[in-house]
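Each structure below appears as structure tokens.
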Structure P
Amino acid sequence: MRINHAILIRALPADRLEDFVNDWLAHRCKDYHSHELWRGTGDMGRDVTGYVTDKRMEGPWDNFQCKQLSKSLSESSAFVELGKIFMHSAAGEYSLPRSFIFVAPRGVARAVQQFIAHPERFKKAFLERWDTDISGKLVEKQVVQLSPEIEAKIRAFDFTQIHWLDAARLVEDPACKPALVKWFDEDPGPSPRGTVPEEIDASESSYIGQLLKLYEEKGPGTFPDATAALASAEFNTHLRDQRTRFFDSVAFDRFYRDSTPEDFLPNFKDEIYHGVVEVHSGDYENGLAKLRQVMQQAAILQPSGVLGKHAGPQVKQGTCHQFANDGRLPWHC
């Protein structure tokens, strides 16, 4: 039975929701240069911020306001949370965010949804209702008047850039997958198979160059390039198999780099390395015999965790070619 992750997110304590959102932003690499978690008093209306450039808050940034509530986010709360941003920005604490996103696992009230759907109406209501609904709720025991500075900030802000996410919408974001794996042991599923190009790719030139030397060492013949090996009756199939393994491992890496926490793939590779390194360092008649023993050992390894579950023999074997590429476990010295 498939786990309902939206229910699990709605059950997180408020501070843990902020941590979850922070982990989610860590994998929105195409959107953000970096991100930051603000916690506790003094956050000035910021929970988690995503920075578009290395200028961080002095450049364009997005504010993710986490509201873990027992019910949907009310109209009153939405106005107050936005009011904090305009108040602190007007005071010179930071520039206006590029966008403001309510992360409310149980959703937002229909009135909030309607305002977000009608940006100009939202801005007009915000200005009109500052004195009655917002000014007395921003700072304890104080009334924050709608100063010219605050009004200017409200008018300058693009209300089309106010959004909301409930738990279901959050789960649907592809960048959320690594956080679901980390927090709830979500299975990211199997990786796709690799595609082997007809021509030798630059990414595989190192280990293939080493294989060609092994073929020459075993003989007979010389193999100045892969084309010569592919024309050889003895080594044609062997080289094709190695390329299949290599590109399957590359596809595996690409898939799980995007769908699991950042330490999962390095840990998987470390287990493969330590599973074959002793075999690799043994004494052999020739380098090709060494390679075959390492390949046999790699195929039967059982790495831990979800990546081990989805790594077939060819992925584990192809990972050894990556080690040869990197000079970590060369086939030919």
Structure Q
Amino acid sequence: MTGAHVLGGFSIDAVRYPDGSYDVNRLGGNAFWAALGAWLVGRAASVHAVVGADYPARALARLAELGIDARGVIRRNELASTRVTFSYAQDGSRIQPADEAMLADIPPHDRAGFIDNTRREELVLALLPTVHDLSLSADGPRDERNRQAWHLGLLPAVRVRDLVAGLRGVGYLQLDCPERDQLRREGSGVLREVLPAVDVFLPSTSDAAVFLPGMKPAELLDAFHAWGAESVVLKCGEEGAVVSCEGRRWHVPVYRDSGEFDPTGAGDVFGGACASAMAESGDLVAAAVAGASAASFATAARTPLDLATIRWQDYEDRRLIIAAGVEEI
């Protein structure tokens, strides 16, 4: 394969934490997190996204310094960047957009930074790349190893359909769940359409709960395969992940980190790391182990660039611990 590509959104976030602290103008977005996940595993990645006029140039420069190819990040000066707000309750649950009542005591200057424009569908789509923004070439039969690995992050259903159709046959293709709000409204229709065309589906149990409530992990895996998914990596939060392919299943544990826990970006990091590992080895269980190791660092990171401070050996130590706990089920 010729490397990992991650595709999705970049954003500027404002977050209120359970302890009362907060961040404004925090770098975020599923493609940004995934790019750092891919970098942590392979020290190289390409990222494809769209940003507005206000997105900080220093962030893109830092990606280039790390060796991440950010030439696929398009700046549209006529638009403002995607802005997202989150607030965390004391039980750790996350609300997006942020609960206004939880922002009342923030000084007005900082509270003005809590802007969420993700309900503006036309803006969301304008700030995501299309297949026409990508440089694509067919790389030969599916069983050849010199392919690209593509990870599609959380995206609106219409963009999922277009990108899966455009990337089919270009290389290895893995897909995160489409946006939860759309799955909540529309159900499983988009998944039934696109899953037969992807190599790996990477949903989470929390994603599935919005359109397949009450189902156990084994039942979810059966459903996704019935809808055409060739292989599935089901992320189960603190319960780890389950890899299901070729009629076999493996449980991949999490690394128990006793430090600060913030799940923001962890699933995206998992996906980027998984794509990077697949680009290297083509072994899905090993790729899920790499994803779990990288994601364990994301839970203690407040921005994607915090992951740039992680030593590769520390990542590798955790990967080996996780790998030792993998069990076929």
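Please treat every number below as a calculation from the coordinates, not as lab data. Just so we're clear, the structure is a prediction, and the values are computed from it rather than from any experiment. Cβ atoms are built from the backbone, for glycine too; each structure is taken alone.
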### Message
With percent of Cα pairs over 21 Å apart, for residues 88-207 alone as the yardstick, tell me which of P, Q scores highest.
### Response
P
### Query
Where does the value -10000 come from, among P, Q, when helix-only ellipticity at 222 nm (-39500 (n - 2.57) for each DSSP H run of 4 or more, over all residues; to 500) is the thing being computed?
Q
### Task
Name the one structure among P, Q that log10 I(q)/I(0) by the Debye sum over Cα atoms at q = 0.06, 0.12, 0.14 Å⁻¹ of -0.36, -0.85, -1.02 was derived from.
P
### Query
Where does the value 20 come from, among P, Q, when relative contact order in percent (Cα under 8 Å, 6 or more apart) is the thing being computed?
Q
### Message
If you rank structures P, Q by distance in nm of label points 7 Å out along Cα→Cβ at positions 32 and 264, which sits at the top with the largest value?
### Response
P
### Query
Where is FRET efficiency 1/(1 + (r/R0)^6) of positions 128 and 176 (r between Cβ atoms, R0 = 35 Å, to 0.05) largest, in which of P, Q?
Q
